[in-house]
1. Of the structures labelled I, II, one was used to calculate distance in nm of label points 7 Å out along Cα→Cβ at positions 32 and 72, giving 3.4. Name it.
2. Compare volume of the Cα convex hull per residue in Å³, for residues 16-55 alone across structures I, II and report the one with the greatest value.
3. Tell me which structure, out of I, II, gives -25500 once helix-only ellipticity at 222 nm (-39500 (n - 2.57) for each DSSP H run of 4 or more, over all residues; to 500) is calculated.
4. The value 3.2 for distance in nm of label points 7 Å out along Cα→Cβ at positions 24 and 80 was derived from one model only; which of I, II is it?
5. When log10 I(q)/I(0) by the Debye sum over Cα atoms at q = 0.20 Å⁻¹ is computed for each of I, II, which one produces -1.07?
6. Work out distance in nm of label points 7 Å out along Cα→Cβ at positions 8 and 40 for each of structures I, II, then name the structure with the largest result.
7. One of I, II was used to calculate relative contact order in percent (Cα under 8 Å, 6 or more apart), giving 35; which?
Structure I
Amino acid sequence: MKPLLALYFFILSTIQLGLLLGLFQCSRNQVRAKPSPYWMGSLVISVAALVVFSAGILVNQSGAANPEFNFTIANTLFYIAAILSLPKSSDY
């Protein structure tokens, strides 16, 4: 079951990475449509958090009762990504 859960989070990170690369390619070609650098940073950090989370699932030997430090790092990255994705006052 652990490999399937890790694969699920890895697939989510791959989807977000594809979104990030597509937005980056679009923003290079079009001058008028520029995404927020905070939102792009949020995507980068979210991809990193999902990769850390999926790796943490694979290496966790102690079970759900005693999670490892990888999950703390991943959750911290998720919080940072959520804060970066909030609209700024200059976005209005």
Structure II
Amino acid sequence: MPQLPDFTQSLTQLIACPSVSSTQPSWDQGNLTVIQLLATWFEQLGFTIEIQKVPNVHKGGDNKYNLLAKLGSGEGGLLLVGHSDTVPFDERRRK
């Protein structure tokens, strides 16, 4: 079984993944790289993984995904919710 990265390594790998989400196609990178990296780590921990393509309901890229990671079976469980993309920096919005 491959070894999971330590905390610093995992942050470094996540930050290195392109994941800018924008309605402007020239900026939009999608989040699949982040989703695939997280899926790999969860699989190594014994989770069942499902990657879902998100329908494009807004102007912008058609490259957004959700990750479902399940451990165990039956009723109950744990659901973690968060964003797996980033937004472009806008110098004009700095305060």
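Read-outs throughout are calculated quantities, based only on the coordinates presented, and are distinct from any laboratory measurement. Computed from a predicted model, the values in this text were never measured in an experiment. Cβ atoms are built from the backbone, for glycine too; each structure is taken alone.
1. Label of the source structure: II.
2. Comparing I, II by volume of the Cα convex hull per residue in Å³, for residues 16-55 alone, the maximum is at II.
3. I
4. Working through the options, I get structure II.
5. The correct label is II.
6. Between I, II, the highest calculated value is found for I.
7. I
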